[in-house]
Structure I
Amino acid sequence: MLTKDQKKEHVKKGKELIKESQNLVFADFTGVGVEDIRRLKSELRKSGASFKVFKKRLLKLALKENKIDFDLEKFEAQVGTVFTPNELPSVAGQIYKFSRELAKKKKDFKVLGVYNIKAKSFLDAAQFTVIAKLPSREVLLAQVVGVLAAPIRVFMYLLQEKSKKMVEQKAS
């Protein structure tokens with residue numbers, strides 16, 4: 001049982017994390033071991049995100065202090081929160097990959113949803129999964145460059161072949 005001062009400290013910490021975040025990813029981590037959670041935290045740290053567990057009531061108070069009206073009571077299970085200071089796609093892939101790895105071990109780590117603080121909108125687990133399966137920004141940019149470069153490559157190849165034919169015709 002937390003003391004009143006500890007609860008105030010938790011609310012204060014939650015308020016600070018929310019203020020620094022663009023998105024809040026809520027996950028049910030029931031049955032996941034401490035070692036797996038540590039691994040998730042270290043993966044998230046690489047992208048600047050953090051995973052914290054707050055009591056729902058205390059997190060709700062922290063949300064309310066940041067003028068965010070979101071009801072956490074719709075989630076029945078334990079709720080862990082991933083605080084993401086960057087855009088959602090920067091961490092969605094990592095979280096999805098982590099949940100898939102645990103599913104192989106018969107452990108359950110479910111993303112319950114995502115709250116976008118700036119847009120004040122909620123994405124459910126299915127929408128999160130769609131975002132998580134998208135390739136990274138770098139891969140998408142490389143694909144765009146490939147699409148733009150392909151016609152130029154074909155044109156250069158045609159010019160090269162045409163010039164070879166012209167040289168062969170002059171030689172004969």
Structure II
Amino acid sequence: MVTALLVIDAQTSLLASAWNADPVIKQINGVIFVAREAGAPVFFIRDRRVQPDASLALGVASAQHDLEIEKDYCDAFLGTALKQELVSRGIERLVIAGLQTEYCIDTTCRRAISEGFDVVLVTDAHTTLDTAELPAREIVAHHTRVLGNLTAGSCRITVQSAAEISFS
């Protein structure tokens with residue numbers, strides 16, 4: 001099964017206030033390394049709405065052959081060429097990491113399985129910010145649990161730690 005990595009919204013302004021940011025950046029970079037070693041495509045999804053700095057966070061490694069897709073919504077597929085780019089490369093499975101768990105990670109995982117892609121959510125490579133209602137660690141734990149084993153037709157979301165991720 002051909003697999004790609006989606007790194008969603010690993011942007012300076014979001015990571016500056018995110019829970020567990022340094023360990024999450026380390027895990028994201030570890031998964032990027034594994035993807036590149038396997039020759040898997042790496043897609044950086046960037047939210048144009050993030051202010052004041054929508055650039056990739058320092059420490060999140062991008063390379064010349066990576067693809068960058070800008071989005072305007074929580075759904076990385078909505079209004080972008082993401083699906084076309086994945087289909088043109090024969091991608092069937094997505095490994096997903098990044099921010100924000102309850103918004104762009106959740107929405108893109110659900111949309112991906114509805115669009116016919118299997119998804120692996122990297123449990124220790126996604127994060128969010130505290131809210132007035134819940135601390136970020138609880139939001140991350142809740143969404144990881146809810147998304148794990150969610151299905152749409154024959155497609156499924158599974159969860160794995162960064163150490164378990166394989167692109168073969």
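What follows is calculated from the coordinates using simple rules that are stated; it is not laboratory data. Please read all numbers here as calculations on a predicted model, not as lab measurements. Cβ atoms are built from the backbone, for glycine too; each structure is taken alone.
With helix-only ellipticity at 222 nm (-39500 (n - 2.57) for each DSSP H run of 4 or more, over all residues; to 500) derived from the coordinates and found to be -19500, which of I, II does the value describe? Among I, II, the structure yielding -19500 for helix-only ellipticity at 222 nm (-39500 (n - 2.57) for each DSSP H run of 4 or more, over all residues; to 500) is I.
Structures I, II were shown, and Rg/Rh (Cα atoms, Kirkwood Rh) at 0.92 was computed from II.
From which structure (I, II) was distance in nm of label points 7 Å out along Cα→Cβ at positions 7 and 135 calculated, if the value obtained is 5.1? Going through each structure in turn, the value belongs to I. Here distance in nm of label points 7 Å out along Cα→Cβ at positions 111 and 127 was calculated and came to 1.2; which of the structures I, II was it taken from? Answer for the origin of the read-out: I.
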